[in-house]
Each structure stands twice: as C-alpha cells, then as structure tokens.
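Please treat every number below as a calculation from the coordinates, not as lab data. What you are looking at is a predicted structure, and each value in this text was computed from that prediction instead of being measured.
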Structure 1
Amino acid sequence: MPIDPVPDPRFDDFLFLQAQNAGLFLGQIPHPANGQTSVNLRAAKSVLDCLEMLAAKTIGNLTTHEQKLLDAALDNIRKLYKKHS
C-alpha cells in the first residue's frame, strides 16, 4: 500500500478560497461589499479551469484527504456552473 504524500495545511485553505470564489461568481454567496448575488460565468469558468489544471498536475501527489477535497470542490463547482450555463 503506497504511503500518502506529506500533507500541506495550506492546500485546504487554498481549495476553500477557490470554492468560495466560485460560489460568489455563481450567485451562491452574496458579494461582501453590497450583499447582492450575481452570476459571472466567465469568472466562474476561470476558477473551474484552474482547479481542473491543478487536478491534472497533481495526480499522485496529494494526500487522500486533499484528493477527496479537490474532487468534491470540482464536482460541486461543475454542477453549479452547468446549472447556470
């Protein structure tokens, strides 16, 4: 059984920030400045593209927890993006 890579505590924070940005761009989170929700598909697609690139570039280099978190973030963002596009 392979040993998990060493976890990096910054990875979770990074993914949560990206998921929060996607939520903001997909109208799930109100804008902090004005409290309004809006959809910006171009910005949401940019976040999604970056996370997909990260997933492709980190194959075999994430801990089990990190991989599950990334997979869940991608799945959720893809569903929301598809709903709005």
Structure 2
Amino acid sequence: MANTSSAKKAVRKIERRTAVNRARRSQMRTYVRKVEEAIATGDANAAQAALAAAEPLVMRAAQKGIVHKNNASRKISRLTVRVKALAK
C-alpha cells in the first residue's frame, strides 16, 4: 500500500483516470459493435450512419491513449471497407 501522501494521491488519480478510460473504451466498443451489427444485417444506410458515429469515438480513444493510433486507424479502415462493400 502507498506510504507517502504523494503516493496516496497518485493512487486516487489513477483510480479516477482508470474509470474515465474504462468508460471511454466501453463506449468505443459499443459503437464499433453497432457498425458490426448493421453490416451483419446488410443495411448499408444504417451501417454508414453507425460508422460515421463510431469513427470520431475511435480516433478520440487513440488521441487519449486508450488504444494505439495504428490500431484505431486499422479498425476504422477495415470497417470502412466492409461498409463500402455493402453499398455495391
């Protein structure tokens, strides 16, 4: 356990940041799942709308360090390819 007051404060800060990061990661995954579900149903318009909503959340998670920027870019790219394939 933390001995010094600064270490105790660091523990409190880490707990707060962990909660924020967990919420942000969960929200990102939810929106990505909505895109996946829209693709699975074959609804191109719903998939496009879901992707438009998910993309900023994924990129924001990358900016905040929750996921790596390359991981976020790859995720967006692969989803975009799949959504565009539906439109054809």
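Work out which structure the value 37 belongs to, where relative contact order in percent (Cα under 8 Å, 6 or more apart) was derived from one of 1, 2. It was calculated from structure 1. Suppose helix-only ellipticity at 222 nm (-39500 (n - 2.57) for each DSSP H run of 4 or more, over all residues; to 500) works out to -22000; of 1, 2, which structure was it derived from? Matching structure: 1.
Here semi-axes √(5λ) of the Cα gyration tensor in Å was derived from just one of the structures 1, 2, and that gives 27, 13, 9; the source is 1.
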